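Multiple structures are listed underneath, in structure tokens.
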Structure I
Amino acid sequence: MKFVGDFHIHSHFSRATSKELTIPNLDRWAAVKGITVMGTGDFTYPAWVQEMKQNLELAEEGLYKLKGKDTPTRFLLSSEISCIYSKGGAVRRIHLVVLAPSFEIVEKINAHLGVRGNLKSDGRPILGIDAKEIVKIALDASPECMVIPAHAWTPWFSVFGSKSGFNSLGECFDEYTKYIYAIETGLSSDPAMNWRLSALDSIALISNSDSHSLAKIGREANVFDTELSYAGIAEAIRAKDPKKFLFTVEFFPEEGKYHYDGHRLCGVSMQPEESKRHNNICPKCKRPLTIGVLNRVAELADRPAFDKSSAGKPGGAIPFKSLIPLEEIIADALGIGVISKRVRDEYEKLVGALGSEFEVLLNADQSSLQSATLPEIAEGIMRVREGRVHIEPGYDGEYGKIKIFQEGEQQALTTQKSLF
């Protein structure tokens, strides 16, 4: 069965998240987006576990559905854990995604974690535990659990982060490295960037939204063709089987918040070569730059950069497709803000006509798009599929600025259709 999965999100119990992130709302929005398997997020938070148990019932093995309802969304139990600890003479800040096959296993994990820290402090708990201890606790609860380094290149909170990470998975996880089957690329990197490290050739590269609101779910995701079950998904990831793990859906990494080096307070953004000329120091305030993902990947890479078309990718690598969320495409095509009512109206009309956001972005042909929406929106979707976009890269916590159209192009498209 072919389906889309987004396994890393947060509930309304996490810091800086929408209060609308409830199970019924996630069920509804997953269908709008075209996501079949939705991570629950935050299974370490007791009140969220209680809400999940009240709202969910077992469907397929290891997957849950809305209780008493015949909706297509399935939920996979997941959580993110923040580990802050000292190792190798440095303070490490590592975020991990943990996947579990049942509530019984979740309770075992939480019982062990609860002794080590306060799970009620936040939906994403901050624990003073070595990252490898999280792997041990999860696998002791069940060998079917998976632990995945989250947004692996983010400067401040990741396994390879320039500020608090490691130079290899082995340095981080020691004897438990063999149980790390995947890493999450994050918004500021894509698989092509990760292919530059031969040490990651055996590691699956997965992508998830890390969403803090309903509208952001699915902004990155994974597409499978396998049995609809926890075991089917886990095996497709562990085996890195391109017949079962078809591709990932990615941000254009330049749009991520940490792609370039820079200093946000000074408005300074730099490519790695320019940062090197300035000795990684901000030319305005003379403080250290935040070293971004592009630079950090180059530092650890043992291969030259790969073509975005996936040409020449390492053997067995899972393909990927770079997309822009549909609301952003509509807003750019109309030349208005993303949160405007007209964008929401056009979004609902297009999704209503074609079935889901992923159907619109990935599958609908140009003729279907032109029949369902305005010509400039249809053109924008096609341009994004072809990678014909212009991006001012993000840096030091600032999202990149992405443009699909040059000024005036949208009106020209509308005029052409009117003349025709």
Structure II
Amino acid sequence: MAEKPAISPSKETVDHQVQRAAGAVLDGKPGRGKLSRLWPFLGPAFIASVAYVDPGNFATNIQGGALFGYRLLWVIVASNLMAMLVQTLSAKMGIASGNNLAELCRLHFPRPLTLSMWVVMEIVAMATDLAEFIGAAVGFQLLFGIPLWMGGLLTAGATILILGLQRYGFRPLEVVISLLIGIVAASYLMETILDRPNWTEVFVNAVVPRFAGPASVVVAAGILGATVMPHAIFLHSALTQGRIVVRDPARLRRLFKFEVLDVTIAMGLAGLVNGAMLVMAAATFHHAGQTEVGTLEEAHRTLEPLLGRFAGTLFAVSLLASGLSSSAVGTMAGQIIMQGFLRRQIAPWLRRLITMLPSIVVIAMGLDPTRALVISQVILSFGLPFAVIPLVWFTRKRSIMGVLVNRPATTIAAGLVAAVVVVLNGYLLWQTLLGE
């Protein structure tokens, strides 16, 4: 893994400037404030964190808040802590090995297993895109009153435009995705101000684990299933593998510390947004006795008489920003998965068209969009073991990770997280398929 050669100042792109600034920080050069020192390293985790605030999260968090009030807020906190650990390992894998998770699977697993994993992850990519594409289409519909199919066309066009930023390097795309996440976060900050939650209940239920019968366990598993995303694990390792390339052990350790900060900030923000979704549903729908709010359209329609038209508009704006950003990121993840497993790539616009086919079918058949979101989360459950287990396996091997190999305690913690994620998602799958 060779470090990148110097670029003449006259030919520097934004990416080169970021890499040069990062190199100066890693070399310990003085004269920069704390924020300016951190700035070059922020970005990869913000792109990966989009998967944690996608429309699937809207559906599960709103359902949890409407049915059980603040009671399942601790599930979001626990899920977010698990996600932080998983995404930290993924980021570390990229910078330590110079390979992403899909590439390592291809290099170290038998070909039949590799091909099987690729097929599963392609199905997961389509399921992911189903949630994100339909969520953005519903956002367009709620904001502008247009048919769902027209919202789907606008979503496809906007996603291709966002992905087109990749030709200008990693930084422009990171900035746009981060701005869209900022819109979601700002929308829910204002929603939280409008709905005036019971802050005592919020703080207590954020740290005290408890359920409210078997139904709440199913919803809790759904919240977790919508939080830890397999495609985000594959994507994050690819985002860090060539962004800032170093090989000196001391500089690798310093780089990893900054990556941990990137993950902490980005995933912390995603966790706050998820918590705000549940709090909004608890403070409005559950408090008003409207516990059967089951669709995104119902949530939007019910918010307006409870909190006013502005609240409904904020909800639609946040859903649209979430859908657009996560749809673009999902397409990126699909590209990385195909390249890593097969050493093949197709044009982003073609992948965009292929992965949106299930969404077009759902819209054309007039199926319930929110039900489609729930089904997509169930399909994602199939893919989680294929991402989490190899991640833990590879990051514990010194031959792959070098000086950044997991400590024994880290491997144990990650193994426990993997077990919890797989078991709870298996439970959700069983309940969804056999419990209805």
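Computed quantities for the displayed model
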{"quantity": "Mean count of other Cβ atoms within 10 Å over residues 60-67 from the coordinates reads 18.6; which among I, II", "calculated": "I"}
{"quantity": "Source structure (of I, II) for FRET efficiency 1/(1 + (r/R0)^6) of positions 228 and 260 (r between Cβ atoms, R0 = 25 Å, to 0.05), computed value 0.05", "calculated": "I"}
{"quantity": "Structure responsible for -9000, with helix-only ellipticity at 222 nm (-39500 (n - 2.57) for each DSSP H run of 4 or more, over all residues; to 500) calculated and labels I, II on offer", "calculated": "I"}
{"quantity": "Value 4.0, calculated as distance in nm of label points 7 Å out along Cα→Cβ at positions 364 and 396, assigned to which of I, II", "calculated": "I"}
{"quantity": "Comparison of I, II - label where relative contact order in percent (Cα under 8 Å, 6 or more apart) is highest", "calculated": "II"}
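Laboratory data are not the source of any read-out in this text; all were calculated from the coordinates shown. A quick note: this is a predicted structure, and the numbers were derived from the prediction, not measured. Cβ atoms are built from the backbone, for glycine too; each structure is taken alone.
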